[in-house]
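Following this line, the structures themselves.
FYI, it's all coordinate maths here, none of it is from the lab. Predicted model only: the values in this text are computed from it and were never measured. Cβ atoms are built from the backbone, for glycine too; each structure is taken alone.
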Structure I
Amino acid sequence: MASYDLSSTSGRLAALFDMTWRDHAFLRVWWTNAHWISDEMVRTNQPWPFQIRRWARRGIKTVINLRGGINSSFHALERDACEREGVTLENFLVTSRGAPTLEQIEGAKALFERIRYPALMHCKSGADRAGLMSTLYLHFRKGEPVDHAMRMLSLRYGHVRQGKTGVIDYYFAQYLKHGAPKDLSLIEWTAKDYDPDKLKAEFRAQPWANFLVESVLRRE
């Protein structure tokens, strides 16, 4: 993956061009899929630099990038915009088609305990990975029961639980079925009775939903 030197006009233009077309950012100029899920946290899709500037002016102190892509155009532009606005950028990689790991669950809890608020977190579309982390945020930070916090994994935000991205819902559902009745916390169950590879192998997505998510929406 190419790296981008934003200190030059040509480098910045190359990054903007790549983000606009290869990362489909032209779709996100007006559609931000932005939702405040508490008085201190907003979830969105991948923001443009000018959108980060607007969020900073609304008081956002931390941006959490859930996508990774450290050498990508979108990350270079995001990092630059956060530095210009005095916003802390946190990179916390999660996946939309893999079962969450203990490291990710424990890491999310620690992340929400240490960052500065108000905060913004995003993936590419603001639907799946943002839904996973929003559920964990409401559970760990706000103390909501998992079954209530799972409303963050909803079609309202563009999440299609019948497709491969539904493995996220399946993870929480298995906790509610096997862990909660034993009075195990989410972390305790994940550490004790959970195998992410086994859970992913057990999950069955529906063909029509896979076509929608993979071929029509082309989710990352």
Structure II
Amino acid sequence: MKIRIKFAKQGTMKFIGHLDVMRYFQKAMRRADVDIRYSEGFSPHQIMSFAAPLGVGLTSSGEYMDIEVHSTGSSAEMVKRLNEVMVEGFQVLDWRRLGDEAGNAMSLVAAADYTAAFRKGYEPEDLEGFLAGLEAFYERPSIPIVKKTKKGEKEMDLKPLVYACRVTGGDEPSIFLRLSTGSSSNVKPELFLETYCREAGFPFSPFTFEIQREEIYAPGFIPLNDLGEIIE
């Protein structure tokens, strides 16, 4: 039986890399007595895969992993059991059964939502002007950039890969981004923000923004957990 789990990664857990997150959840499955399926062979391991590794330093309220189990309780029961063994910073949000024909989360990823906010002390003097300029930047018909790859550098147009960009919030505004995500065309929020900052003449560093991933989508902007069903 295939199960899709949605979880949040907050607080100091943002400094934990993907491989350590995977190891942590392997231990959590054992502590919560999840009847998880193991691979066969000389070195059995839990059948587990993650949708899209989250960059170190980012928080998230919409991470996904798929597992296979021999048996399961209700969705509410399994969420409760896992959260009872979670450390501070990790929270399981959803547990859903997938059909046998369902593709794994990693292969389905097509887009993701992000929220970016300035860290205290890094805001531009003219914040209103900066944010207005960002929205105008997004409205351009094309956003040519030079992207570094493992094979060198390549020119590309960022515009078709940025599905939405808008300013949200009131007294403490933030930037909402919906970006292409996945193995074929993956855009990190830092790339888009750095491109605009460079053009606006505003200094950009890894500490400029606090970034949170909000949701991950399958094609058609369908949240990954919507492809599963709640177990009563």
Report task. Have a look at I, II and say which one yields -6500 for helix-only ellipticity at 222 nm (-39500 (n - 2.57) for each DSSP H run of 4 or more, over all residues; to 500), as calculated. Result -> II
Report summary line: Working back from 16.9 (mean count of other Cβ atoms within 10 Å over residues 15-22, computed), options I, II, answer is structure I
Query raised in the report: With distance in nm of label points 7 Å out along Cα→Cβ at positions 55 and 199 computed per structure, which member of I, II shows the largest figure?
Result: I
Query raised in the report: Looking at structures I, II, which one was distance in nm of label points 7 Å out along Cα→Cβ at positions 39 and 151 calculated from, given that it came out as 2.8?
Result: II
Requested in this report: Please state which of the structures I, II yields 13, 44, 35, 8, 0 when P(r) over Cα pairs in 10 Å bins from 0, in percent, for residues 47-166 alone is computed from it.
Outcome: I
Requested in this report: Tell me which of I, II gives 2.8 when you compute distance in nm of label points 7 Å out along Cα→Cβ at positions 103 and 127.
Outcome: I
**Report entry** Structure responsible for 19, with relative contact order in percent (Cα under 8 Å, 6 or more apart) calculated and labels I, II on offer
**Finding:** I
Report summary line: The value 4.4 for distance in nm of label points 7 Å out along Cα→Cβ at positions 191 and 207, derived from one of I, II, belongs to structure I
Report summary line: Re mean count of other Cβ atoms within 10 Å over residues 159-166: value 22.4 computed from one entry in I, II; matching entry is structure I
**Report entry** Structure with the greatest value (metric Cα Rg over 2.2 N^0.38 Å, set I, II)
**Finding:** II
